[in-house]
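A short reminder: the numbers here are calculations on the coordinates, not readings from a lab. Remember, predicted model here, so these are calculated numbers, not experimental data. Cβ atoms are built from the backbone, for glycine too; each structure is taken alone.
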Structure I
Amino acid sequence: MAAKAGEFTIPLAKMSIKPVPGRVDSKGIVSSIFLSLAMIGLLQFAERLDTFFFGGLFPVAGRIISITMIGLGTMLYGLVGGIIVADINPLIATATGTSPIAPFWLLTNAAQAVCAWLVGARFKNVISWPCVVAYTVAASVVLVAMYIPLHVFYFKMPWQKMLNLYAFQTLLSIPVPAIFLRGLLGVIRNAGFVEE
């Protein structure tokens, strides 16, 4: 039930709507909230892993899940849907004290939604490897650029020693979310959930 063969644009959940604002009807908003709840469930596990291994300052597993789910929300429902998916978890994480950097996630997650929207606007087929990899690269670069000032100026951490951690994060945050996101988008397309 796609538009033209091989042409899938943002938002996938309704091809005739522009990506900004995207799906702002009740179906789009409610679906975005449910996708956000799925992301919250996955991140509960990931945030605990990141806190255990890195003290909560370097979200590795959380980054993989957030890049995947925020990209999925933005590509399915447009920018507003992507921001809904992106920013419900940081609100809950801040209220419950999940991590010392939980309030910062409001900005980083919204930036990921903007990256997904910008990259998706450049491709005729968002369910393609080039689009998905371009999104994960853009999101990873933006996230590293946002985290450096937080770590250096707020937490007073030496940036020279953080380069290995940034490299490790980026090494995982480009290929792993790309594989997950491409797989999820392919399943959604094959299941017939992409509307015209």
Structure II
Amino acid sequence: MSNRVATLLALATALLPCSLKAQDAVIEIPGAALNDLIGRLGSPSASGSYLPPPPAQPSSPLPWQWWVTDAHFSLAPGALNFTATVLSEVGNQDFSMTITVPASIVFDGTTRTLRISLGPSIVPVQSGGITVTQVNVANIYGLSVPIEPETFVLALPSGGVRSVTGRVTGATMDVQSEKVVLNLAVGF
């Protein structure tokens, strides 16, 4: 940045109220990067045992286990979707359910985070029509990244300095065929 531009920016910052609007920031996230992030989580899983209530009570608890596989995002112009397969075993019965739900990346101003938000995606793990547990896929893959305010120190023409803090105030998502473009509104 040239000294002239820096001086004008410093002067404008010193003279204007503290609620300045900055040029928005743009973040481009390739679909491959989103899928790499999800892939690094591996195959989440859990296991336990279930003891049905009487009179159907077997002689011993029924073991169950589930795991999530093939989790990935699909991008198309204007649409971001998340697909995953939940595999489960209850006793000696195997089950498989593949779900596809809408996804978005949203800014949460109360927690100052960018969050991957998935549509409702609770998969029941059942035996004989009885739900022994549930897999909340949205909670497993709903990730958040903190976006902290940044403080800049600007030199003033008088020789002094002024600190200004920039923070994200909102975000919009534009899904293209191979990337997600986040437009971040930045204010001071």
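Computed quantities for the displayed model
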| read-out | value |
| --- | --- |
| Computed -4000 for helix-only ellipticity at 222 nm (-39500 (n - 2.57) for each DSSP H run of 4 or more, over all residues; to 500) - originating structure among I, II | II |
| Among I, II, which structure scores highest (criterion: Cα Rg over 2.2 N^0.38 Å) | II |
| Distance in nm of label points 7 Å out along Cα→Cβ at positions 47 and 103 - highest-scoring structure of I, II | II |
| For distance in nm of label points 7 Å out along Cα→Cβ at positions 63 and 119 computed as 1.4, the structure of I, II it came from | I |
| For 0.05 (FRET efficiency 1/(1 + (r/R0)^6) of positions 55 and 167 (r between Cβ atoms, R0 = 35 Å, to 0.05), calculated) the corresponding structure among I, II | II |
| Entry that produces 29 once relative contact order in percent (Cα under 8 Å, 6 or more apart) is calculated, selected from I, II | I |
| Ranking I, II by distance in nm of label points 7 Å out along Cα→Cβ at positions 111 and 159, the structure that comes out highest | II |
